[in-house]
Structure I
Amino acid sequence: MLKATFYMWLKTPKGFSSTEFCSYVLEKTGIIITPGIGYGEYGEGYFRIALTVPEERLKIAMQRLKDSNINFS
């Protein structure tokens with residue numbers, strides 16, 4: 001059986017808390033992502049991207065991220 005979800009959990013880049021990084025992304029791109037700390041102490045160091053919006057909006061958001069040159073490593 002395959003497991004699937006409507007969310008992507010990604011590691012926060014070095015030098016950022018999950019809240020700091022999500023605020024930075026919002027400021028630079030206008031994209032709202034969720035800090036992992038909001039899901040408990042083990043969520044710190046991660047952020048969540050919801051895949052629950054129409055595909056076209058996801059494409060626009062991904063292009064904004066790409067254009068922002070935010071370093072995800």
Structure II
Amino acid sequence: MRIDEQLKILGIKTGMTLSEIGRRLDKSPQSFLQKMKRGSYTLDDLEDIALATGCVLECAFVLPNGERIVLKGER
């Protein structure tokens with residue numbers, strides 16, 4: 001699933017419009033939607049989106065033995 005599709009689902013599940021998420025990030029709705037269309041997000045961008053929506057970003061490599069190498073967002 002592409003990141004723009006996941007962000008749309010996030011908006012629905014959190015009861016926020018994509019424009020509102022953009023405003024919480026101090027971006028204009030147009031700027032946020034353009035970035036979403038390009039799909040040019042860094043892990044820092046995604047962590048900011050998680051914080052703005054009251055979520056936690058989980059991003060890790062999970063080895064076959066179950067060990068996790070956390071990239072960002074998890075504590």
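A short reminder: the numbers here are calculations on the coordinates, not readings from a lab. Worth saying up front: this structure is predicted, and the values here are computed from it rather than measured. Cβ atoms are built from the backbone, for glycine too; each structure is taken alone.
Quick notes on this structure:
- For the structures shown (I, II), distance in nm of label points 7 Å out along Cα→Cβ at positions 27 and 59 is largest in I.
- Origin of the value -11500, where helix-only ellipticity at 222 nm (-39500 (n - 2.57) for each DSSP H run of 4 or more, over all residues; to 500) was derived from one of I, II: I
- Among candidates I, II, the computation of mean count of other Cβ atoms within 10 Å over residues 3-10 that gave 9.6 used structure I.
- Answer label among I, II for the case where relative contact order in percent (Cα under 8 Å, 6 or more apart), calculated from the coordinates, equals 35: I
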